[in-house]
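Structures are listed in the sections that come next.
Please treat every number below as a calculation from the coordinates, not as lab data. All values derive from a computational prediction rather than experimental measurement. Cβ atoms are built from the backbone, for glycine too; each structure is taken alone.
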Structure 1
Amino acid sequence: MIFIDPPFWPAHGTVFSHLISDTSVAELHAFAAAHGVTERAFDLDHYDVPERLYAELVAGGAVPLSGKELARTLMASGLRIKAKYRVKSVASVLELRWNALMPGEPELGAELLDRWNESHRHYHSATHLLAVLEALDALTGRSVPRTVALAAWFHDAVYNGTATDEEDSAVLAQQCLKDLLPPDEVAEIARLVRLTASHSPASTDSGGHLLCDADLAILGSPADGYARYIAGVRQDYAHVSEGDFAKGRAAVLRQLLDLDPLFHTERGRELWAAQAQENLSGELARILDRPGRYGTDGPKRGR
């Protein structure tokens, strides 16, 4: 069911309501799209909608609740995103992590955070960076090699949704770290960043196994987390038509399903492999079931 609280929260010269689902993020996205709520209004577990849309959304089926009732409903649904994944909290957590990893280099950390928080990013944002770092902790028991951790920080530091993003990110890592670390470490970090373009590390590449598994851990999320991921990726490619995006996304899904293995570490397979197979196959089936959604040129990236 869809719920909405009264317009109360001031911003941009008006006041806003919160629109939520107590069932699934997919239901929330479908309702918002059907009633003309822009994708940019989505904030992890709710939509911020301006006062002018309130009556229309209620007429369309959104159930009015007080602000407190809506907050309790979202909490009880299990769909609420933890505070640490909100933008301000994510920045604070990442700042602490960077200072522990590279003490004495706060300016570089701030520069990287500015990149990860660029306004055009939705899935490929600071939240994704934190998720990758936490996935690395899960894979290693918090004993992440410095080269792998730094590769995580740089792996999408340049993000424009193009085929050169990984290469550009690797070059950025080389430029930023050349005077801070030994040359062999810098070279290894750049190599690992480039590896995230294909997620196909060699069988003996332990660092590559860790980074690739952590980067793809989102694929093994529970259904609602995966739905948020899909929505974020679509927002990252909002400039691409629906048909072209569907074609490109289908190609990415096939590429991921063809990876054997998809996860290279034993722990990664235990944590994410089964759910990832289900998520990827289900998304691809849904795309293929939509007639007329294919164009001629999909996005260059899509994960």
Structure 2
Amino acid sequence: MKFWVGVTDNRWYNFLAERQPDEVNFWRPKSTAQFRAIPSGGLFLFKLHSPLNFIAGGGFFLRHSVLPLSLAWNAFGAKNGADDFATFREHIWSIRRDRVPDPQIGCTILVEPFFWKRELWIDVPENFRRNVVQGKAYSTDEPTGARLFEQVQERLAQERWTEEPSQIVAEGQPRYGDEFITRARLGQGAFRVLVTEAYDRRCAVTGERTLPVLEAAHIKPFARSGPHRVNNGLLLRSDLHILFDRGYVTVTPKHRIEVSRRIREEFENGRDYYVFHGKELRILPTRPGERPGGEFLCWHNNEVFLG
């Protein structure tokens, strides 16, 4: 089994260790390359910058995505490792040494992160060279990797897990790929990015590609026990998101759009929206398991839609 030891910005680590979030964005200031060192569900460890040559925590890799800085902030907020957007952008600019207003950054999304107390930090393996810039992959099939993985499991048991982490099962094998994404405890930021990627960054209703106006909508809201799962999401243009949340628009289990007559009755308008009535969604995820779930659509039809 492969896992990753990533070189970690100490300010980023300290900021998040104080807050103990449910997810983090382990960003790269210039990276447009995909991160393929480990699969979804793989263990991703935080190696602090010198002189703190220790592994101080980690998380579980969900997805890597290249996003505009503004979208990364809207999705993850302080889980990017900064108090506000201005501070986050200044940090990115200081590393990139340019001032592009909304640069593309690499976003490695990690769920269920853990930040250890100082006495639980692990010495970096001897073969982790100091000139490594981004990180190094290890495998449990070789002695150094097997020992490091064992040390991580020991500390997870000591530190805060009252039950077994969802990614590491009794046999010491993680759940990878789609199975991991289904089982992992996703946060709001991961939900937004996964839904955005599942719909190929296009509005499900209109096909619109202008990313700043696209929003990941819950079909059944999280506040009403709707999960952060891709099949409980739709990527919608912002105005359609508002109408969907307020019940003026819905989507049937057969993925057809319905527009309520209440728009015309209440606002004496709606011509631009009625053109979608009865039509199928223009964009659907290619993976069947990521398409809108029938149980969530039925709930919205019955509980929210103003028919």
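Brief remarks on what is shown
- At a computed 5.3 (distance in nm of label points 7 Å out along Cα→Cβ at positions 81 and 265), which of 1, 2: 2
- Origin of the value -16500, where helix-only ellipticity at 222 nm (-39500 (n - 2.57) for each DSSP H run of 4 or more, over all residues; to 500) was derived from one of 1, 2: 1
- Among 1, 2, structure where Rg/Rh (Cα atoms, Kirkwood Rh) as derived comes to 1.03: 2
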